[in-house]
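Please find the structures below.
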Structure 1
Amino acid sequence: MRWTSMLAIYALFWVLSAFAVLPFGLRTPDEVGVAPAAGHATSAPVNFRPRVVLLRATLVSAALFALFYANFYKGWVTAADLDVSRLLGID
């Protein structure tokens with residue numbers, strides 16, 4: 001696998017991981033017990049920490065990419081394993 005392909009796949013894993021970990025740990029003003037600022041939605045988080053989101057996304061994407069890379073070389077799951085029509089006996 002070329003390094004450019006690896007970089008592109010890692011970037012995809014990172015973006016998906018960032019969206020997956022984004023809502024964890026966020027609290028609304030009602031949950032914290034503070035009044036929302038004027039003009040802000042009551043559902044807007046009061047404790048958004050982008051560095052924590054970046055760190056979590058990086059760790060999750062690194063783990064996912066490591067599994068993907070290991071599967072690429074070891075061949076644990078192949079395209080033939082994912083062929084549903086073969087498993088169901090459909091020709």
Structure 2
Amino acid sequence: MSTLTRADLAEALNRKLGLSRSESLTMVESILDLMSVALEKGKNVKISGFGTFLLRDKAQRIGRNPKTGVEVPITPRRVMTFRASQMLKERIAKG
């Protein structure tokens with residue numbers, strides 16, 4: 001199993017759109033930066049036909065150390081989840 005990297009995305013833009021390698025990499029970086037800034041500001045990011053990056057605020061709660069069984073407070077935090085679109089789910093199911 002391999003990983004899709006920024007360089008892979010830039011290479012795909014280079015091949016499909018004919019952009020130079022540096023332009024392609026700049027475009028990938030710009031897109032990822034826009035997504036990161038939106039998430040930092042507390043906005044969800046939806047990419048139509050792909051999925052949605054959702055932010056959730058989790059309240060403080062009591063957890064338990066699995067080794068010792070000691071109760072420990074877990075601080076409130078913000079987490080990000082990804083929900084795939086129906087279209088992406090269907091493509092993945094086809095394999």
Structure 3
Amino acid sequence: MAKYSLRIKKSARKELQSIATKADRRRIVKRIQSLADNPRPPGALKLSGLERYRLRQGRYRILYTIEDTVLIVHVIKIGDRKDIYRSK
């Protein structure tokens with residue numbers, strides 16, 4: 001299988017930096033990097049009504065889209081599970 005490129009929105013990078021513990025940040029980064037090899041890993045769910053997927057990492061969620069034609073994964077949002085789905 002071909003390797004996907006990873007793109008992370010600037011706002012998602014800021015959300016990642018605002019996560020309290022370094023260990024949580026490290027686990028989230030590792031999980032995002034694994035999306036390059038398999039953008040639809042076990043446990044990833046497609047969100048209804050949107051062309052987005054969500055992936056769990058502990059109490060945090062990673063929202064992303066996949067462009068299969070050009071092999072790109074766009075990380076859109078990273079955050080705590082209680083806040084991630086609320087729009088601002």
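Every read-out reported here was derived from the displayed coordinates using simple, explicitly stated rules and does not represent laboratory data. Since this is a predicted model, take the numbers as computed values, not measurements.
Observations, loosely collected:
- Of the structures 1, 2, 3, the one that -7000 was derived from, the read-out being helix-only ellipticity at 222 nm (-39500 (n - 2.57) for each DSSP H run of 4 or more, over all residues; to 500): 3
- Calculating Rg/Rh (Cα atoms, Kirkwood Rh) for structures 1, 2, 3 picks out 1 as the one with the greatest value.
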